[in-house]
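Peer 1: Following this line, the structures themselves.
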Structure P
Amino acid sequence: MLNTEPNIPDPDGFYAELLQAHEGLSEDASAALNARLILVLSNHIGERAVLSEAISAALAAGR
């Protein structure tokens, strides 16, 4: 089951680290970094059903 409740210790610090990773990157390089990060984290999760829930949640949040 997908956990959508806040679950990241120091979320502000994580967000700052994520933004810093994108500093100085072109739009294409930034998109590629995001894609690699998604694949690394998806592999870590490893549960196909949870990944499908995450896709659905992200699509719904963008509408």
Structure Q
Amino acid sequence: MSHYAESIDETSIAMMRRVLVGECGRRGIKPEGIEGEDLALVILHAFRDGMTDEGKLTVLVRNLVD
């Protein structure tokens, strides 16, 4: 089974949402906009690849160059 087929629990979803909303607020963009969706994909892919710590995900998205 692909790891993409595995479900993500509500706690993890809430954590990823906090990372997304926090970074979008810092950048002055909307989570629902194109830039926000791009960040959400980065967060999701990193999470699926094993980066499940909120602090590490936050550092990851803060270090992304626009």
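Peer 1: I have 37, 21, 21 for Cα extents along the principal axes in Å, calculated from one of the structures P, Q. Which structure is it?
Peer 2: Structure of origin is Q.
Peer 1: Now for a different question. State the single structure among P, Q that was used to calculate helix-only ellipticity at 222 nm (-39500 (n - 2.57) for each DSSP H run of 4 or more, over all residues; to 500), giving -23500.
Peer 2: Answer by label: P.
Here, each number is a calculation from the coordinates, and none is a lab measurement. Treat the numbers as computed from the prediction; the structure is a model and nothing was measured.
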